[in-house]
Structure P
Amino acid sequence: MGVAVKLQKEKHFTYADYVEWDDDVRYELIDGVAYALSAPTPIHQRVSRKMTVLLDSFLAGKSCELFTAPLDVRLSVDEADDTVVQPDLFVVCDKTKIGDKACIGAPDLVIEILSPSTARIDMLKKFHAYLKAGVLEYWIVDPEGKTIDVFKLENGEYVGSEYIKDAVVKSHVLEGCEIKLVDVFEE
């Protein structure tokens, strides 16, 4: 984590800088600021695995494709090119966005699973980065609270709903996709 702090103070980073960094430490780049990623916890991995299985099953035979971390998503492929994230899970329906090394542009659906070390970044920095990039739907999954917050892009803003206990999350982007919270959080 000390390396990320040192990198933040040096300069405004771009994708060109990012690809030169050591692969032994994973980073995300948000508006030119580097953030080191820590290893996920076991509960994070369980939730990720369950959501991957549920979404992968739903998407079988459909045109959209599910991806999981670590895979780069270049959100600001413009002159700045200074935002590269690795969402826990994301769905892309436009196959032309998938390059050899990264997703280039906003995915249709992004899912971030909160960890104590990343919660603030997921809920603030990434929230605004995904909104700015035009991600149509953003889910924030809280394994500790056993909730999922779903944000749907409407008129340039996110409109949110919180799902708790035995609720069923219905995707706005993936028509017919329904995820039961009990299937995600059951022990």
Structure Q
Amino acid sequence: MALIRAFIAVQLPEALKKELADLETQLKKNSPPVIKWVDPNSIHITLKFLGEISTDSIEELMLAIEESARGIQPFQLEVRELGAFPGLDRTQILWVGIKGAMEKIEELEKRIEAHTAQLGFPRENRPFTPHLTLGRVRDGAGPNELQRIGKLFSEINFSTSNHVDVKAIDLMKSRLTPTGAIYTCIGSVNLK
């Protein structure tokens, strides 16, 4: 029985990934070196992190995703505004926010939580906050660095005309490497 690290996500269009790459380049110029930036080609909207799963469970996970997506038609999300978890004053994760058809993505996430819970996956304790992770602050960052990052993020007004057409939900495999995670789509369910 082989194990893989997996999650369920919505992929981004290439034009948006390019804009996020440009944004990261701009941010890197003025930010302290304590941020580990996410490869823009790997940025996605996570609906459910599954952790280590057996490859034997892929088929039932795909059925759970299909059931979760049943009756949800394709929808559009907007991408704008920069933010941080847990907040700009003590930044750990830097992100770009999601707006638009929030009720649809929230319903999709709620269904995925319910169907994966039936398969034994623990429910997420935190409220669902759809976002695009740009970077993570490394452990050991000092208060001055955190303040500088928060100030930098609060001063940039990011918006884009690109949007995310949510037409499919993907089961993704994540392989960790020294240079970052490599993601591969192992199954996809189209919204109809």
Computed -0.75, -0.82, -0.92, -0.94 for log10 I(q)/I(0) by the Debye sum over Cα atoms at q = 0.18, 0.20, 0.28, 0.29 Å⁻¹, for residues 73-120 alone - originating structure among P, Q: Q
Distance in nm of label points 7 Å out along Cα→Cβ at positions 57 and 105 - highest-scoring structure of P, Q: P
Structure from which 8.8 was derived, mean projected area of the Cα convex hull in nm², for residues 49-160 alone, options P, Q: Q
Of the structures P, Q, the one that 1.05 was derived from, the read-out being Cα Rg over 2.2 N^0.38 Å: Q
At a computed -6500 (helix-only ellipticity at 222 nm (-39500 (n - 2.57) for each DSSP H run of 4 or more, over all residues; to 500)), which of P, Q: P
Per Cα Rg over 2.2 N^0.38 Å, for residues 25-80 alone, the highest-valued of structures P, Q: Q
Identity of the structure behind 11.6 (criterion: mean count of other Cβ atoms within 10 Å over residues 17-24, calculated), options P, Q: P
Origin of the derived value 15 (relative contact order in percent (Cα under 8 Å, 6 or more apart); candidates P, Q): P
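Where a number appears in this text, it was derived from the coordinates with a stated rule and is not lab data. In this text the structure is predicted, and so the values were computed from the model without any measurement. Cβ atoms are built from the backbone, for glycine too; each structure is taken alone.
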